[in-house]
Structure P
Amino acid sequence: MATSAQWVQGARPRTLPAALAPVIAGTGVAAYADGLVWWKALLALVVALALQVAVNYANDYSDGIRGTDDERVGPLRLTGSGLAKPAAVKRAAFIAFGIAAVAGLVLALTSAWWLILIGLVCMVAAWYYTGGSHPYGYAGLGEVMVFVFFGLVAVIGTTFVQTQSWEWGALWAGVGVGAITSALLVANNLRDIPGDTESGKITLAVRLGDARTRWLYVALVAVAAIAVVLVALTTSWWALIGLGFIAVAAQGVRTILDRANLGPRLIPVLQQTGQATLVWGLLVGVPLLFV
């Protein structure tokens with residue numbers, strides 16, 4: 001039986017940066033547009049956090065029952081390690097989905113009804129990333145899912161529910177958060193290339209191979225930097241403070257470019273990229289709150 005600490009660990013990886021960054025950035029853009037609504041920002045955070053936790057448990061469950069985690073290099077998974085029964089992990093995923101649905105429904109009913117449809121698409125996409133008979137995460141589309149849903153949708157949605165309007169700054173902030181969050185998944189899949197290849201999980205990293213995956217990581221960090229400039233062009237030059245995320249991301253980039261770093265030696269890059277994601281959101285979003 002898994003302990004409470006192990007259950008928390010199962011939900012924790014990448015959760016905080018991936019949930020906080022888009023909400024902070026989106027709220028910053030909303031504030032710049034004079035549309036800040038704090039209670040909606042907090043509900044958006046609940047949605048983002050619950051969805052990220054749900055994705056973590058859903059991946060744990062689906063990868064575990066497929067045997068993908070049998071030779072896992074990274075942190076222990078609940079299902080694959082046998083610390084928790086698959087049914088319990090699946091139940092935890094759906095509880096998190098339920099929390100996201102309730103918070104999202106409140107936002108939709110107080111903003112725009114069609115947000116309910118977007119919410120449903122988000123949850124379906126989260127489950128079928130590794131779930132179902134033909135998971136798209138096993139077909140090299142995981143980074144696309146992360147870019148779209150944890151970047152564009154999360155940031156633009158956070159801004160929209162507060163301002164009720166389209167803001168170009170939210171688009172570029174979504175691109176930046178999506179790029180750096182996708183880089184996190186790229187680093188994870190780079191580490192797992194040998195095990196994923198053996199288990200038949202054809203991620204984008206498996207398709208590209210080691211060398212090109214490393215350059216994809218660098219390119220995504222570069223896109224995140226360019227996005228900071230685009231946010232500044234469409235909001236305030238104070239957003240350029242966000243370029244400070246490069247100081248945090250640089251260590252991960254150096255490790256990625258060192259071809260001698262394989263397997264377990266890539267694990268620190270996940271933490272470094274997660275920190276860079278959070279710093280991106282903070283340094284771009286917070287200054288916009290006070291402009």
Structure Q
Amino acid sequence: MGASAPAQADTKQARPTTLNVVAMGDSYASGTGAGDYKDGTGVPNGCWRSSNSYSETLVERMRAAGVSVSFKNVSCSGAATTNMITSFKGQPPQLKALTKDTDLVFLTIGTSDVDFAGYGAQCIAADCSGPAAQEMLSRMPRMGDYVLSLMIKIKAYSPKATIVLTGYGSQLTEGANAPGIPLDPICEPQYFSSQERIDGNAVARALDANLRHAAEHAGATFVSPYVDSVNLHPSFEGHSLCESTEPYYRGLEALAPGQEGMEAVLHLNASGQEALADLIQGEFVR
């Protein structure tokens with residue numbers, strides 16, 4: 001990892017160096033949709049912090065490799081940039097988890113600032129193409145500014161921290177359904193028309209591009225299922241909903257009894273979170 005623990009001094013008295021890591025952000029950060037939730041973070045709390053989230057996965061890998069890690073996970077489903085500095089869902093402001101000794105910050109944020117979940121629900125229930133998509137596209141630059149401002153605040157709290165900002169990827173394939181394989185009901189045309197898939201992916205790419213731009217200006221590391229905000233990374237190609245027997249995103253099956261409900265629809269599943277963890281790890285291990 002890029003913020004790996006500094007080398008220990010060559011002395012018997014040296015103590016093991018501890019890497020101080022904080023995970024913060026929204027539902028994609030918490031792992032909503034990935035299952036195996038931390039006690040007290042599901043219903044009714046609603047933060048949905050999953051043991052399968054990319055940050056939890058990476059911390060476990062670091063510990064397994066012998067790195068001493070102090071880890072705080074304050075991510076919470078539904079959080080926007082404004083919720084980083086205020087109480088949200090009964091939780092303290094997420095920025096309070098940062099200190100001057102924080103070494104590494106995992107951050108996923110931005111969709112709640114543009115009501116991306118509401119846009120997805122509109123796609124399912126009505127029509128999100130055309131004017132609805134254009135409205136979403138118009139919100140993206142300001143969202144990028146909010147995320148940039150947040151990362152500047154993070155640097156003020158934790159000057160030596162490496163910030164890893166992550167993207168969201170493409171939830172639904174832009175093309176036709178994969179033939180001859182069982183697919184989630186969300187792939188049926190009454191939920192997402194061909195034009196909604198096209199326009200929805202344009203929104204997803206714009207989201208990625210604005211986050212990438214914010215990361216560049218903040219001096220943060222940006223890791224995304226997109227290579228360049230246009231093309232998906234090879235590890236994510238073929239894993240959007242409706243194009244594979246192994247999608248990395250949840251569909252309408254999340255509405256089944258005993259599942260998380262609408263909050264998990266179009267979110268990374270456990271396999272998707274693991275793939276994102278692989279991308280982040282690959283960014284630092286060459």
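Using the calculated result 18.3, 53 for Rg and Dmax of the Cα atoms in Å, pick out the matching structure from P, Q. The read-out comes from structure P. Can you tell which of P, Q yields -23500 when helix-only ellipticity at 222 nm (-39500 (n - 2.57) for each DSSP H run of 4 or more, over all residues; to 500) is derived from it? Attributed to the structure labelled P. Which one of P, Q has Cα extents along the principal axes in Å, for residues 204-275 alone, as calculated from the coordinates, equal to 44, 23, 21? Considering all the candidates, the number was obtained from Q. Of the structures labelled P, Q, one was used to calculate semi-axes √(5λ) of the Cα gyration tensor in Å, for residues 100-195 alone, giving 27, 17, 8. Name it. Working through the options, I get structure P.
When relative contact order in percent (Cα under 8 Å, 6 or more apart) is calculated for each of P, Q, the greatest value falls to P. Kindly point out which one of P, Q the value 2.1 was derived from, the read-out being distance in nm of label points 7 Å out along Cα→Cβ at positions 44 and 228. The correct label is P.
Bear in mind these aren't lab numbers, they're just calculated from the coordinates by the rules spelled out. For clarity, every value in this text was computed on a predicted model and none was experimentally measured. Cβ atoms are built from the backbone, for glycine too; each structure is taken alone.
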